[in-house]
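The numbers here are math on the coordinates, done by the rules we state, and not lab data. Just so we're clear, the structure is a prediction, and the values are computed from it rather than from any experiment. Cβ atoms are built from the backbone, for glycine too; each structure is taken alone.
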Structure I
Amino acid sequence: MKYFGCLIFISFTSFYGLAQHRVVIQLENYPLQHGKDSIFISGSFNEWKPGDTAYKFVSNPENVSFLTLDLPAGYHEFKCTRGNWKKGECLMNGNDAGNRRIDITGDTSFMISIEAWKDDFPEFVKKHTATGQVHMADTAFFMPQLNRYRRIRIYLPEGYAKSKKKYPVMYMHDGQNLFDDSTAAFGEWGVDECLDSLIKKK
C-alpha cells in the first residue's frame, strides 16, 4: 500500500506540473510609425524566436491587438519584436529594455505597452570589453545532437599556459553574453571581470 500511494502522488504531481493555463496579452499602447508591421513576442516559452508566427499579435473587430497563449505554471520572460532582434522593443531613450516577467498560476489576462522600437534610433557600435583572459577556443564547434555549430569561448587564469596547476572547470551557456558587450544583445554579464576580481582577492 505504501508503494501504491507513492506512485499516485508522483503521477498527480507530474500531471499538475504540465497543466496549461490560458494567458491573454493585450497591446495597450505602442509606437504607430510601423503600423503595417506585425508584432510578435519572443520568450522563454518559444526559445526566444523573434518572428515566430505562432506568437504574433492579431486584431479583433474592435482593432485591439491581442495574443492568446497556453502556458504552464511558473515564471516566464519575454520581449516584443517586429520580427527580428534589430526591431525589438526598447525604452523611450533607445536603451535596451529588460525582459518582461510573468508568474503564471492560473488563467489570466493583462495589458502591456511598448515605449519605442530599437531600429528607430541610430545604431550604436558596442566596444569589445572582454579581458585578456578570454580566448576563442573554436569558432565552429559542431554539435551532432543538435546539428548546429557554435563558438566556444574559454576563460583561462593568468599564467595558465605555463602552470602545471589543475583548475576546476565551469561550463556556462549563452557564451556571447558572458564576456564581451560587443557580442551581447542586451549587455554582457561581466563573468571575466568577476573572475579577475576573485583571483586578485586570493
Structure II
Amino acid sequence: MTERDPIQALWTSQHIESFTMSVEEIRVRASQLQTSVQRRNFGEYAVGGVLIVAFSTAAFFAGSTLGKIGCALIAVGVAVVMWRLAVVARAASAHDVLAAESWVMFYRSELVRQRDALSSIWKWYLGPLIPGMMVYWLSIALKPGADLSEGVIATAGLGVTAIVFAAVASANKRAAADLQAEIDMLDRTNKS
C-alpha cells in the first residue's frame, strides 16, 4: 500500500466546521439583495430612457436612410432591454415575499433569479442591441461620399462596441458566479 501524499493527508484530516446563519441574517441579506436590484434597475431605466430619447432623436435627424434605421433599431433595442429587465431581472414583488415558504426559500429563489438573469445577458440584454449597432456603424462606412476615414471610424466603433459588450458580459458572468457561490453557501447552511 502506498503512502498518502502529505498534502492530501492534511486535507482529508482537517476538521470541518459547520456554518449556520440565523433567519434574521438571511432576512437582512434578502433585503440587501432587493435594495441592490432595485437600485441597479432604477439606474438602468434612467439610462435606458435617455438612450431611447437620444437615438429616437438621432434617427429623426440622421442624414441617411441606413443611419435612420440604425438609430431607430438601437432605440427599439433599448426599449426591449428595458422590458426584459422588468421581466427577467426585476426585484421581488410583495406577492413574491408573501408567497415564499420561508426567508431561506425566498432569498434562495431571488439569488437564482438574479443569477439566471446575469448568466443569460447575451440573450436579453446585449442581443437586442446588436442589430442596431451593426446597422449604425455600417451606415457610417457606407454613407454617400464616404472615404477611407469613415470606414476606419466605423470599424473602430464596431470594435469598441464589441469590446464593451464583451466586458459587460464578462462582468455579469463574474457576478453570476458570485451569486452561485452565495446559493451554494446557503444550501450548505440549510443542510446543517
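Among the shown structures I, II, from which was the value 1.18 of Rg/Rh (Cα atoms, Kirkwood Rh) calculated? Walk me through the numbers before you get to the answer.
Details: I: 1.07; II: 1.18.
It traces back to II.
Suppose helix-only ellipticity at 222 nm (-39500 (n - 2.57) for each DSSP H run of 4 or more, over all residues; to 500) works out to -4500; of I, II, which structure was it derived from?
Answer for the origin of the read-out: I.
Which one of I, II has distance in nm of label points 7 Å out along Cα→Cβ at positions 39 and 95, as calculated from the coordinates, equal to 2.3? Don't skip to the end; give the middle numbers.
Details: I: 2.3; II: 2.8.
Only structure I yields this read-out.
For distance in nm of label points 7 Å out along Cα→Cβ at positions 31 and 63, find whichever of I, II sits highest and give me its label.
By distance in nm of label points 7 Å out along Cα→Cβ at positions 31 and 63, the leading structure of I, II is II.
Among the shown structures I, II, from which was the value 27 of relative contact order in percent (Cα under 8 Å, 6 or more apart) calculated?
Going label by label, the one that fits is II.
Give the label, chosen from I, II, of the structure having the highest value of distance in nm of label points 7 Å out along Cα→Cβ at positions 111 and 183.
Largest value of distance in nm of label points 7 Å out along Cα→Cβ at positions 111 and 183: I.
Of the structures I, II, report the one carrying the highest value of distance in nm of label points 7 Å out along Cα→Cβ at positions 119 and 151. Let's see the in-between values first.
On the way: I: 2.3; II: 4.4.
Once distance in nm of label points 7 Å out along Cα→Cβ at positions 119 and 151 is worked out for each structure, II has the highest.
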